[in-house]
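See the structures that follow.
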Structure P
Amino acid sequence: MQERRAAERLRIDLNAPWEALRAQGRGAVCDLSPLGCFVLTGAEVKPGELIRLEIHFPQEISSLWGQVVYAVAEIGFALRFAFANEADKDSLDQLIESLDRS
């Protein structure tokens, strides 16, 4: 089976509270790339839903917006990031690089 992801993923475990229009929860990012992530959480969200995610990196907290790509009941959801500008994307890229080096 061919890999469909456009960016390399980093396996991690970072706390990540999140909130949507009608729900909120605590989760953990277990899979991260410059384009998106997978959040482990028992809460239910729907594909297309807009989420604000706060990823607790060792050196800082990054607040990101994204759209749910798919959800797996009682496991979590995949999120594709939606950046307001190039500076936000660059900031995340630098945080990911710092994790990858450690």
Structure Q
Amino acid sequence: MFYSEDGEYITLKIKAQPNASRSEFCGLYGEDALKVRVAAPAVEGAANKELSKFIAKQFKVPKSSVEFVSGQSSKIKLIRIPKSKKLEDFIEDLKSGR
């Protein structure tokens, strides 16, 4: 499963692909991760900063509330963010194949 719920938070399992021309969601990576292209190189935390900014903007949550649970130096990351209507709708769309 590409996400888990914990009270008021959702943890997303993300497969990050740095050095993309733009940051964007690419659908599911297998069944257990969400693939995200990141428009920053994997150098000195640049890709993680861009990923945090992108996630916050997409789900309309403060950038400071996007928390890396694990995987800061890995392509597979666990990111914990507060629930939002936009995030819950996004997850439902992915689960239903839209």
Structure R
Amino acid sequence: MTDTTATAAAALLREHRESIDRLDAILVYTLGERFKHTQAVGRLKALHNLPPSDPVREEAQIARLTDLAKEADLDPEFAKKFLAFIIREVIKHHEKHLS
């Protein structure tokens, strides 16, 4: 590899990593915003004595996310696992509100 090629590759690598860093920040802030809303839902459910989980809603969300993943060229199985993880965390938070 020539110096010019190595320099160009290093610049491309840096650009990709900068994009990844920005996207990671977007993901973290987006999840933070999402959890603010799910916390509010948890308090509302606790206040009205509703169950912490909603299997019908969860199934609809999984189907919706699977479709979005396909549109985004993301592995739908990964998207399902990711949403399942988030749902488990949300349910834990909702259960805490019941205590």
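So helix-only ellipticity at 222 nm (-39500 (n - 2.57) for each DSSP H run of 4 or more, over all residues; to 500), computed for just one structure, reads -5000; which one of P, Q, R is that? Derived from the structure labelled P.
Calculating relative contact order in percent (Cα under 8 Å, 6 or more apart) for structures P, Q, R picks out R as the one with the greatest value.
Just so you know, all these numbers are worked out from the coordinates, no wet-lab data involved. The structure displayed is predicted, hence computed values, not measured ones.
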